[in-house]
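What follows draws every value from the coordinates through simple rules; no lab data is involved. Remember, predicted model here, so these are calculated numbers, not experimental data. Cβ atoms are built from the backbone, for glycine too; each structure is taken alone.
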Structure 1
Amino acid sequence: MILRGRSIYKGKAQGEALVTSMGISFFGGVDPESGVVVEKGHELEGRSIAGKVLVFPTGKGSTVGSYTLYRLKHNGMAPLAIVNAECETITAVGCIIAEIPCVDRIPIEQLESGRKVVVDGDLGVVDMLELIEKVTPGHVT
């Protein structure tokens with residue numbers, strides 16, 4: 001299924017979606033060295049955003065969050081792409097300076113963590129692909 005939105009920053013990325021219904025503050029909410037969400041009480045607390053298609057409603061917090069996205073990219077810990085319901089300036093500027101594909105005006109409630117998605121920042125679309133199978137440690141398939 002293809003979801004059409006608005007392009008914030010160009011580029012294409014494909015990967016596993018990591019979805020939250022909570023806003024994200026990159027400055028103070030995400031460790032720029034590890035890519036782990038450190039905000040207390042956040043749905044994604046303790047999870048890494050590195051190498052994921054990060055899906056969240058909107059950003060929040062300090063404008064230093066834009067630079068935190070840049071640091072995440074510089075450290076190899078950035079998300080592959082960002083998908084928002086409504087992208088605000090902190091996330092938009094961060095994606096632009098870090099060159100992270102970004103699309104907004106997407107009905108994020110239709111996306112789920114673990115699903116492989118393709119983000120096309122050139123066209124402003126998100127294509128949902130198959131659900132990536134989760135293997136329990138010690139489980140043989």
Structure 2
Amino acid sequence: MDLQIGDKVNLIIEKETPLGYTVLINNEFEGLLYHDDVYQEMAVDMEGIGFIKKIREDGLIDVSLRPQGFLNVIDTDVETVLALLNESPNGYLLLTDKSTPETIRHHLNMSKKSYKKALGILYKQKVITITEDKVELVNKNNFDL
């Protein structure tokens with residue numbers, strides 16, 4: 001097996017299990033995509049891109065739909081939040097760091113933890129302000145993508 005952690009691979013969803021989805025990796029290996037790593041609708045025979053998360057001692061392979069490692073993911077999350085803020089007519093979102101994980105997952109296809117990290121970066125860069133009920137761009141015109 002010439003797969004390594006972090007490798008970008010082709011996935012085909014084979015079936016849903018109590019833990020997640022059994023997937024075919026590069027038409028050759030079987031792996032598991034855990035429910036906790038899924039932020040979109042999945043269906044049997046669906047094809048997509050994934051990333052090797054872990055290769056276990058027993059030979060089983062765990063995969064994720066997102067690249068592994070903070071630096072690989074955070075830029076994408078920040079861009080997603082920033083794009084949504086820019087698309088908002090008023091330059092704000094009613095999703096805060098206090099919003100439920102389910103609401104964040106539904107609107108952004110990311111975990112609450114990822115959302116909060118992205119907000120933290122944008123806040124430190126003084127791109128956004130965070131209030132009790134919304135996240136708002138400091139100056140909408142200055143932060144277009």
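Once FRET efficiency 1/(1 + (r/R0)^6) of positions 2 and 122 (r between Cβ atoms, R0 = 30 Å, to 0.05) is computed for every structure in 1, 2, the highest value turns out to be that of 1. Computing helix-only ellipticity at 222 nm (-39500 (n - 2.57) for each DSSP H run of 4 or more, over all residues; to 500) across structures 1, 2 gives -5000 for structure 1.
Of structures 1, 2, the largest value of FRET efficiency 1/(1 + (r/R0)^6) of positions 10 and 26 (r between Cβ atoms, R0 = 25 Å, to 0.05) belongs to 2. Thinking of 1, 2, which structure, once relative contact order in percent (Cα under 8 Å, 6 or more apart) is computed, gives back 34? The correct label is 1. When Rg/Rh (Cα atoms, Kirkwood Rh) is calculated for each of 1, 2, the greatest value falls to 2.
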